[in-house]
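What follows is a group of structures, each given as structure tokens.
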Structure I
Amino acid sequence: MNRLLARALTRLYPSAWRERYGAEFEMHLVDGPGGLGAAVDVAWAAMKERMFPTRGGNMERPVYSFGAVMKRPSALVPVAMSVTALLLVIGPIPFYGVPVREPDEGTIAHLWQILMAGQLPVLLFFAITWLRRAPRQALGVLAVQAGAVLAAMAPVFYFNL
């Protein structure tokens, strides 16, 4: 591979990664097989490295990227519960039509309420745990969780259920 292209591809990686692996990786690119496929693979790996940083070497500090925090169960579970609640409400629409308000709420309404209320302790745990460690990333995850909650509530308000 061309030395200038190898240097440009290496610069796509975060600076901490380049300090540790940059020179060796650049030489590997120059000596190894080049081509469009290799360049695309390196660019893809650089993007993943920016989203989910490598641990090890000189980078022993904890990883608090948005993606790493979002992978935590305390971040994923509330989003999954909200998506499940949303699917409970809108899932039957293609088969049974728009739901109507009933005097007895029914099973779906009770499951929706359990899912929405059940995620509150997990959200509280996440906020207590992560707002001190990584406030910027935690606020982003909380925004995703709030969006999922609003998405699950929207059909309930729209259909007046």
Structure II
Amino acid sequence: MYIGIDPGITGAIAILKKGRLIQVIDMPVEGKSTGKGQQTSAIAFVNALKGKSISKAYVEKVHAMPGQGVTSVFTFGRGLGVIEGVLASLGIPVVFVPPQTWKKEAKLVGKDKDVARTLACQLWPHMACNLTRKRDIGRADAALIGYYGHKMNRRH
């Protein structure tokens, strides 16, 4: 099994096995229930992966964007650090995948963000019920990042 991760408060973790989407988990967070004050929860992240035999993690390689606020950039960077720390503590190797790379492979470059959700529903109809809301784009992205990793492993 391996995982795809879309970092960030609205991101997600997708667990895949041989290209089949097994589970999607919203990014574990703590703090206020909406927006400001939330941060990635290391303990909940560990608990989400506990007992699973994860061989590799594919994490979207993210960076700060011009115009982002200092607080949001700090929160985002902290969250990415939590992700890296948890994966390292669990001994899970990490491959960072630039968004342009996995989106090009999925033929999503230049398309509306919601197209990723539609594609994920087509690839894994048994999981479509977990991708019905507009805010499930993070789940779809995580699944497609993991699927990109699956395809790369098959090529090598």
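Taking distance in nm of label points 7 Å out along Cα→Cβ at positions 17 and 49 for each of I, II, which is largest? The partial results should precede the final answer.
Details: I: 0.4; II: 1.8.
Across I, II, distance in nm of label points 7 Å out along Cα→Cβ at positions 17 and 49 peaks for II.
Thinking of I, II, which structure, once helix-only ellipticity at 222 nm (-39500 (n - 2.57) for each DSSP H run of 4 or more, over all residues; to 500) is computed, gives back -13000? Walk me through the numbers on the way to the answer.
Values: I: -24000; II: -13000.
Among I, II, the structure yielding -13000 for helix-only ellipticity at 222 nm (-39500 (n - 2.57) for each DSSP H run of 4 or more, over all residues; to 500) is II.
Can you spot which of I, II the value 0.94 was calculated from, given it is Rg/Rh (Cα atoms, Kirkwood Rh)? Show your work: numbers first, answer last.
Working: I: 1.20; II: 0.94.
It was calculated from structure II.
Which one of I, II has relative contact order in percent (Cα under 8 Å, 6 or more apart), as calculated from the coordinates, equal to 25? Before the final figure, lay out each step's value.
On the way: I: 25; II: 33.
Matching structure: I.
FRET efficiency 1/(1 + (r/R0)^6) of positions 1 and 89 (r between Cβ atoms, R0 = 25 Å, to 0.05) was computed and gave 0.90; which structure, I, II, did it come from?
Working: I: 0.00; II: 0.90.
Structure of origin is II.
Name the one structure among I, II that FRET efficiency 1/(1 + (r/R0)^6) of positions 41 and 113 (r between Cβ atoms, R0 = 35 Å, to 0.05) of 0.15 was derived from.
Details: I: 0.15; II: 0.90.
Computing FRET efficiency 1/(1 + (r/R0)^6) of positions 41 and 113 (r between Cβ atoms, R0 = 35 Å, to 0.05) on every structure in I, II gives 0.15 only for I.
Laboratory data are not the source of any read-out in this text; all were calculated from the coordinates shown. Just so it is clear, the structure is predicted and the values come from calculations on it, not from any experiment. Cβ atoms are built from the backbone, for glycine too; each structure is taken alone.
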